[in-house]
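None of the figures in this text is laboratory data; all of them are computed from the coordinates on show. Since the structure is predicted, the reported quantities are computational estimates derived from the model, not experimental observations. Cβ atoms are built from the backbone, for glycine too; each structure is taken alone.
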Structure 1
Amino acid sequence: MTIIKHELKKIIMFPAIIGFVVLAIALNIVVITTMQNSYTDFIAVTSHTTGINLGAEFNKQLAELEPSLYRDLLQLQTENREDVLYGYTTDYIADIAVERRELSGLLEQLMRSKYQRFQSAVDAQQKAGDSMTLYFADATYWRHQALFNHTMGLLLFQGISIAALIMLLSLGYESSAKTDFVVYSTKVGRKMNNHKLIAGTIVGIGVYVLIASITLSIYFTLNPMGGVWNSSVSSGFNFVRDGFIVRPFVTWHSFTVAEYLLASIGISIALVLSFSLMAHAVGLWLKNSYVGFFVVVALNGTLFLLPFYLPTTMLNFAISQTPIWLIMMRDSWFTDGGSNVIVPHFETVGVIGSIVVLAIISFWSTLRFNRRNMV
């Protein structure tokens, strides 16, 4: 435990880490100040009075508000709203996915099976009335993307970058300080990397949580949510752009906006952990931390590009479950995932599988390092 505390203190005091955190927070503040919108602020405040369930009562409460341009606009967008999930079927999405990816055999069966199961989720949310909730009316798509795609995406890229850099700087410290031959000359010394793994992971996740907490606190101060926190993310005002096709935003389970945010943060933390493990495995093979960071970037760049050049096989879909692809598909988390995935709950399956695989690789790299000749 003493060694871990020492490593934690050492990592936290890295100038590069401190500078990264300060710059990240400054950048985030600049970005989120461009996302303010007075109409969505009006809806956030109004939702405390009207509630978030569309219908006669909502219309009555809205009509009793003081007349204004925004009230009239909200009335226009909500008073005759139809349930977009009523009678909605998912077969056509499966047909499009099969045609787009030219699937056959087992892959086609898996894709169609996914959408057969997804139909149950659609029916359940239609029955629960999720699609007849307010969210941010016609501004929903923009506001949803601003938070869950752009802001959360920015935080996630910062989180995985700092997590990888922290782990690599920690592992490369002995080499840069010219103490590696002394520290790693014994079996006990070589076990130091186990403590570095624990410390690096703690700080990596901790820094992500810190940056996310500060950024989101400022975001929600500038962009209030009001009663919309209790609206469903599967509101009929929300949608998915799938190529040239626009379709309802439906999740496997019913999520309020608040629940969806917490679930997204959970997946983000798991991805930060994945990159910590990835960096640990790479850092045990390379002495130079910055070369190691380049290797991590190159590896993920390769994984990102591969599916565009590979034929559509099971390998292609397996690559779409890797951390970099899960990050790129963040605006589809907890939904069907479109034609890029053939398994339900792809983000959960992907992060669990990634952590397991990377943990095994990291363990193997540790065994190899412990047997390596340092000369």
Structure 2
Amino acid sequence: MKRYSVSTKKENLIHLNHFRIKNLEVGGEELKFITDKNNLEQMSKIIQLEFVDLTTKSLKLLLKRHLITIIGVLIIITTLISQSFSIRKITFTDPDTYNSEIIEYLEKYFDYIGPFGYLNKNLNEINFDLRSEFYHYEWIGVRRKGAILYIDIKEIKNEPIEEDKTPGSIYAKDSGIVKRYHVESGFVLVQEEVYVEKGSILISGTITHYDNSIENIRAKGYVIAEVLKYHDITVPKEKVEIVRTGKMESKKVYSLFSKGINKLETSFSDFEIEEGEIKTIGFLKIQKQYFYEIREVKTIYSEEEAISYAKSTVIKEFRKNKVNQFEKIIFNNLVRIEFDGTYYRIRLIVKTYQNIAEFIPLIN
């Protein structure tokens, strides 16, 4: 309960008999004492008083004496709260799956206040966008643990290709200006800054030796060229598709003598199943299954969104086919757009540095 330091005229002493007061002091023509809020309100109705709120006074005095300490404590508390909501580090669960493009892509989901970074979307939305952008992975998703954002990636594992010794040469699958090349085997027929037509031979697998004998080998290498092409893309005004939300659950299926012995359940109402690797221990078979949550998404494109979508399809296709570190998109620009009420018909002009080398086996 609040306490008040009260002062009044000495002649008002007779009126204080019925009130609860303490520490009464008489000095000259003035009385001083301490009372609580209820008694103060009752006294104020019959006599004139001057008073000071001792609680407020004590707080002010405390603030004045310990202001720097209090500010420091508040800063520490604020920092700790900020750290609990901020992301301090982004890391890949498997270091072998590191991809700088994913780090750059995630930057748009962060807002920064000083040194602290905060997510501006929830993890479900971010996972959905990641699955759409980096669709060439079998699985990609992010999860948060404390102040660390973990990136989980499951790559499509292909069986290693056995060394193919089929003889043949490398031809140009697109026309372009050669910027660089590398030959592992074969006879090089290109030069830098020289234009080559689609279908031109770049690296020959036919080798003529000093004794004029001819040997046919498998040409190997790459040729990076500057390629300028038109891309015609049709985008529907309205599109409905079934997509994965970014959520995944993995379960193990146990079978004994080819008969299932456990019941699989998932928390998803709509999902797709993919089967994983199988392990066999005697008559027991263990197989991993992956449940991917799906949902129906309806998209209505504006003209600007249709252009953006068309450009993104070009980027995705380029990324999917990229095999060399020197490959990149120089520009991806709109030439024209037409709309018939149902479809946008878009033409883009795209300049790239890309590997135009295509192996074609020798036909005997």
So Cα extents along the principal axes in Å, for residues 287-342 alone, computed for just one structure, reads 51, 37, 13; which one of 1, 2 is that?
2
Work out distance in nm of label points 7 Å out along Cα→Cβ at positions 119 and 279 for each of structures 1, 2, then name the structure with the largest result.
1
Structure from which -0.29, -0.73 was derived, log10 I(q)/I(0) by the Debye sum over Cα atoms at q = 0.06, 0.10 Å⁻¹, options 1, 2:
1
Work out mean count of other Cβ atoms within 10 Å over residues 39-46 for each of structures 1, 2, then name the structure with the largest result.
1
Work out which structure the value -7000 belongs to, where helix-only ellipticity at 222 nm (-39500 (n - 2.57) for each DSSP H run of 4 or more, over all residues; to 500) was derived from one of 1, 2.
2
Output the label of whichever structure in 1, 2 has the greatest value of distance in nm of label points 7 Å out along Cα→Cβ at positions 127 and 207.
2
Hey, relative contact order in percent (Cα under 8 Å, 6 or more apart) derived from one of 1, 2 reads 24; which structure?
1
For structures 1, 2, which has the highest computed value of FRET efficiency 1/(1 + (r/R0)^6) of positions 71 and 151 (r between Cβ atoms, R0 = 35 Å, to 0.05)?
1
